[in-house]
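Asker: Each structure below is given as structure tokens.
Bear in mind these aren't lab numbers, they're just calculated from the coordinates by the rules spelled out. Predicted, not measured: the structure shown is a model, and the values here were computed from it. Cβ atoms are built from the backbone, for glycine too; each structure is taken alone.
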Structure 1
Amino acid sequence: MPPRLRKFIGAVALLVLVMVWALLAMALAQSVLLDINGLVAAIYYAVAGLGWVLPAMPIISWMSKGDRRKA
């Protein structure tokens, strides 16, 4: 697969991942975390806001592999 196509597919996958992750985090916060104090809410949003990084790592790794051109 050409590197440009791999990076395009990876970029689209990352955008979809971030959008789905954000929607799920907001839905969980609105359904379960209604009666909590501000500190717990801040911790939840910090963890949920950074949580998409772990699933994104394999996508970024896949995007960057195969950059070497065949001689």
Structure 2
Amino acid sequence: MIQITKLNKEQVYVNPDLIEFIEMTPDTALLMQGGKRMVIRDSAEDVVEQILKYKQFVHSNITVRKPSE
């Protein structure tokens, strides 16, 4: 999950896998799967940076197990 800040300064966590795209018009808006649109205080660059860090964290903690013989 990544943390974002809504326009009312409320901080919430969002599943980045559910973000379809990010708009900059001039406010930053996240369009989520299912059609929900969230206008946020964070810049698009900050959101992308958080998503990249999240993905790196998730993939760095994957353990591959060998099948037992």
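Asker: Could you figure out which one of 1, 2 the value 16.9, 61 for Rg and Dmax of the Cα atoms in Å was computed from? Intermediate values should be presented prior to the final figure.
Answerer: On the way: 1: 16.9, 61; 2: 15.3, 58.
The read-out was computed on structure 1.
Asker: Starting from the value 25: which structure in 1, 2 was relative contact order in percent (Cα under 8 Å, 6 or more apart) calculated from?
Answerer: Working: 1: 65; 2: 25.
That value comes from structure 2.
Asker: For which of 1, 2 does distance in nm of label points 7 Å out along Cα→Cβ at positions 15 and 31, calculated from the coordinates, equal 2.0?
Answerer: Numbers: 1: 2.7; 2: 2.0.
Of the structures listed, the value fits 2.
Asker: Of structures 1, 2, which gives -8500 when helix-only ellipticity at 222 nm (-39500 (n - 2.57) for each DSSP H run of 4 or more, over all residues; to 500) is computed from the coordinates?
Answerer: On the way: 1: -26000; 2: -8500.
It must be structure 2, since only it matches.
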